[in-house]
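Please go over the structures that come below.
Every read-out reported here was derived from the displayed coordinates using simple, explicitly stated rules and does not represent laboratory data. Predicted, not measured: the structure shown is a model, and the values here were computed from it. Cβ atoms are built from the backbone, for glycine too; each structure is taken alone.
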Structure I
Amino acid sequence: MADKDFKVKTGLDLPAPLPVVEGGTGQTSVENTRNALMPAQTGHSGKFISTDGTAMSWQVAPQQTATDGAAGYKVYAGNTAPTGQNTGDIWIDASNGNGIQLVRWRKTIASSGSTITGLDDNNLTLSYTAGNEQVYINGTLITRGQDYTATNGTSVVLTQSAEVGDTVEIFGNPLFSVTDVYTQSQSNSLYVAKSGFDAAGKNLIINGGFDIWQRGTTFSSITSGTYSADRWWYGNSGASNYTVTRRTLSDLPNFQYSVRLQRASGNTQTASQYFGNVFETVNSIPYAGKTVTLSYYAKVGANYSGGTSLNAIVSSGTTVDVGLFSGPGSNTATTSIPALTTAWQKFTSTGTIFSNATQVCIFFVWAPTGTAGADDWVEITGVQLEVGSVSTPFSRAGGNIQGELAACQRYFERIGQNSYSPYGTGLCGSTTTARVNVTCQPKRANVSVSYGAANTFEVWNSTFAGVSVASISSVAVNKSQVNVGITVASGLVAGNSTTLIDGSTGNSYIDFSAEL
């Protein structure tokens with residue numbers, strides 16, 4: 001080359017643009033040049049270029065999977081459901097739809113510029129949560145704060161302008177708002193601050209499900225001022241003929257028993273009837289000034305004559321540990337007047353206990369009319385009084401049946417009525433007298449003790465033979481026991497020990513009462 005002249009022939013005729021066969025691309029723009037060098041794109045939208053080592057071709061992007069390290073378990077992400085999946089696999093649906101948590105915004109730039117916003121190639125509006133977005137240019141993740149800024153949730157500003165043909169992709173969490181929600185203070189006013197609906201003490205009413213009937217389960221021609229179901233007291237304003245019974249339920253889920261109060265068929269007495277539960281002062285004071293909700297279930301017989309006069313009343317006053325008819329309810333907190341039918345219904349009412357209340361009570365009152373038919377009755381169960389303005393599912397005051405029995409026995413307990421079962425032991429004072437100590441569950445106050453017929457009791461003599469009791473009475477009492485004085489006709493030995501037992505009939509009993 002150094003020894004020879006290099007000459008360029010003038011007038012060389014090169015095609016414009018230079019075709020591929022001549023080493024060119026046959027195109028005049030960057031975009032067209034790129035497209036000319038790729039396999040034909042028609043019909044291959046959304047695919048990617050793959051090579052087998054010899055030739056390039058368009059391929060469908062496979063579903064991406066990720067595992068937790070355990071063989072056989074996968075997480076799929078894609079627009080269509082996977083095939084061949086196994087139990088335990090997870091599929092993340094990447095298609096558009098309600099509840100989408102990640103948005104992919106994708107646009108091919110038609111005009112160079114630095115601000116990216118608006119609609120993408122799929123008419124999706126750019127939306128993201130600032131600080132959670134990811135921005136890609138031609139598949140390369142760029143750096144927030146260095147390569148771009150994104151602050152307003154609807155646009156991204158690039159540090160270096162995107163060129164025509166660049167593909168911009170932005171992944172982000174869309175902005176959304178939540179409606180129809182409660183504030184914390186609203187929620188606090190609606191929900192009961194208890195560990196569960198069966199929490200002991202949520203329901204102020206002891207034996208509201210009528211589970212405990214220590215005195216018996218049927219009270220015919222009941223007189224005013226009589227307890228029937230534990231803690232429940234019957235009264236009337238004049239002569240009447242009502243029977244109070246425990247009913248076993250099959251038509252009200254989650255309840256085993258109810259109380260039925262029935263007027264005798266043909267009876268024409270129309271005195272007002274009362275059935276209530278009065279609460280001890282120590283249990284009432286915490287409710288003073290509180291909003292409370294009363295709830296209960298009720299139904300009536302086909303001949304119920306009380307009409308709409310059944311009122312369920314919660315009342316309070318400043319008395320201390322008095323009975324239902326002694327004035328604990330001078331301030332009415334709430335009154336429920338239910339529209340009764342022959343089917344069970346739940347009724348509720350809400351009110352506020354008197355701010356200075358020292359005693360609270362709840363009672364039902366109604367007035368029968370005309371002549372009683374065969375089904376002139378009302379049934380009640382599931383009675384609950386709780387703090388708050390919302391009725392929650394019924395629970396026993398004691399939390400469970402064991403707790404309910406213990407709560408009832410704070411006021412009343414009957415022992416006995418089991419042939420030859422022992423009551424207690426003591427000493428014989430002579431051939432005809434003895435003293436025996438009998439204990440009970442601790443009561444709220446010193447007990448008042450009553451006994452079944454004397455001749456239903458026996459005491460053992462020195463040969464363990466039963467000697468019939470002629471008389472029985474209380475000598476001394478406290479909150480949990482009574483010293484019983486016993487006389488017999490003969491057969492005891494002074495100084496010997498003895499045991500008071502139920503006689504052969506199983507009809508004896510001892511009642512310990514500390515009722516209000």
Structure II
Amino acid sequence: MDKQELLLNSDNDDIKTSSSSSSVSSSSKITASLYTCAVLGAAGACQFGIHIGVVNAPQANIQSDLNLSTVELSLVVASFAIAAFAGATVAPRFVDSWGRRPFLIALEWFHVFGGGLCVAVAFLKNSTSSSTQLAAYALLLLARVSFGFGSGCASVAVPMYLGEIAPLHLKGSFGALNQFGIVVLLLVGQLISLGMSGSSLWAWMFAIPGVIGLAVILSSQALLLESPRWLVSKGKFDEARDVLVKFRGYSAADADSEIAEYVEDSNDGAEDDGGKEKKQVSLSEIIADPILRAPLIVACVLQLTQQFSGINAVFFYSTSFFEDAVSSPGDTTVSSNAQTVATWGTIATGAINVIATAASIPLIERAGRKPLLLWAIGGMLTCALLLTGVLAAKTQAPAYSQTFGWLSIAFVLIYVVFFEIGLGAIPWSIGGEMFPEESRATAMSVAAACNWAGTTAVGFFFPILQEALGNYSFVPFAAWLLGGFVFVLFMVPETKGKTPAELLRWFGARSGGGYASVNARDV
């Protein structure tokens with residue numbers, strides 16, 4: 001069956017209209033096949049969590065074993081984010097031409113390759129030869145680059161895939177699976193890292209993502225199915241029908257109804273393409289089109305707000321923060337009590353991450369994206385200001401330093417909760433919901449690149465910011481959160497239950513373009 005047949009049949013009863021297709025989608029089942037593909041598809045992004053989690057605690061061992069300077073050690077950490085930025089930039093070309101499924105499988109090989117390099121580092125690092133240590137350092141850098149490149153590719157492909165396989169009424173929940181997988185493996189990485197703190201086994205720990213990647217590749221070969229939306233965009237309607245029957249528990253007729261909705265979304269506002277495959281829209285074309293440029297700005301600002309909210313300042317430097325919180329002003333050494341608090345504080349942060357993200361999955365569909373974003377950003381802004389106040393008070397009233405220290409820890413943990421119910425998952429979910437098929441990969445790539453650029457900037461500049469501003473180092477983050485709140489309030493649509501075509505009408509109505517319709521007032 002080709003596109004023309006689908007369009008002709010849609011005039012009869014064989015293919016339902018967009019509204020009836022939405023009704024069919026809302027009554028679809030969550031089948032084992034859909035669940036399995038969601039888990040396997042999210043695996044590439046989940047790896048990002050473990051790469052963050054394992055790198056903090058063993059830094060002293062890495063520096064000692066390989067005889068590294070502070071700058072060389074910093075490069076080990078920063079190379080991951082730099083490579084991820086590159087991966088996010090090049091991903092659109094391949095995720096569209098290859099297909100979602102082959103691309104998701106291929107990017108796991110970067111984790112396998114990086115894991116193999118870490119095994120080699122494990123054997124080389126104990127050598128006393130300077131040339132061997134240099135070789136081990138070079139391999140470690142290459143491993144981090146490989147891990148980062150794969151994670152950057154995943155940051156584009158995974159949200160796209162999850163959004164495209166999800167039923168319309170569960171798109172937000174499926175989008176949150178991306179963030180949930182990240183925080184679960186982040187906690188796993190933190191626990192492994194803390195358990196091996198002071199151990200010389202750190203290189204074997206770094207190789208764990210390679211084992212996970214190999215398991216995902218073997219499982220995906222048999223179980224991972226292609227995105228039905230991508231299949232429709234390539235004119236492979238019969239294959240798309242087969243996938244939808246497995247994903248939704250549909251009859252073939254109901255699957256055809258959903259395919260017709262995909263075709264209608266693709267053609268909305270555009271001339272009939274005669275059944276030909278549509279060309280991927282370039283970044284310059286998106287920027288030149290005011291209706292596509294507006295959602296691109298929204299996606300990029302939300303990703304930057306996620307990073308400039310200060311959340312990675314907490315994740316990257318949680319150990320030193322918790323140690324300082326329970327230390328008295330003027331202490332020159334870290335007590336064993338402070339070290340214990342830092343250990344349990346890091347574990348608590350990871351556990352709260354997981355719990356809050358799990359809670360956000362049903363909330364995204366019940367409350368909607370925009371209200372959750374506003375509540376979350378407002379909560380983070382309040383916590384950032386309160387945190388600044390108690391840190392300043394701790395210095396001014398040293399007699400109450402312990403009380404203010406524990407208050408600062410409490411505000412940080414609450415801050416993390418607000419992040420996970422809003423800025424953690426929703427920017428990825430909204431980004432995949434706003435764009436039609438032919439512009440989605442390019443737009444998601446730009447948004448992901450903004451995210452990785454923000455990650456790199458916060459990781460590099462926060463220590464400098466902390467040294468310059470001291471107790472007031474969260475004030476710039478608070479200022480950005482205030483701006484983000486205003487931006488979401490006035491510039492971000494509610495995407496819950498809306499198709500890309502309906503959202504483009506909303507942006508078109510605001511820009512005075514030709515997509516305006518009565519549906520815009522409901523967004």
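Tell me which of I, II gives 54, 23, 20 when you compute semi-axes √(5λ) of the Cα gyration tensor in Å, for residues 147-426 alone.
Considering all the candidates, the number was obtained from I.
For Rg/Rh (Cα atoms, Kirkwood Rh), which of the structures I, II scores highest?
Biggest value here belongs to I.
Assign the value 22, calculated as relative contact order in percent (Cα under 8 Å, 6 or more apart), to the correct structure from I, II. All intermediate terms of the calculation are to be shown ahead of the outcome.
On the way: I: 11; II: 22.
For relative contact order in percent (Cα under 8 Å, 6 or more apart), the value 22 is produced by structure II.
Of the structures labelled I, II, which one yields 2.5 when distance in nm of label points 7 Å out along Cα→Cβ at positions 443 and 499 is computed from its coordinates?
Answer for the origin of the read-out: I.
Matching task: -1500 is the computed value of helix-only ellipticity at 222 nm (-39500 (n - 2.57) for each DSSP H run of 4 or more, over all residues; to 500). Pick the structure from I, II.
Matching structure: I.
Given structures I, II, which gives the highest value for mean count of other Cβ atoms within 10 Å over residues 35-42? Walk me through the numbers before you get to the answer.
Numbers: I: 11.0; II: 21.2.
The maximum falls on structure II.
Taking distance in nm of label points 7 Å out along Cα→Cβ at positions 43 and 347 from the coordinates of each of I, II, which one would give 7.8?
Source structure for this number: I.
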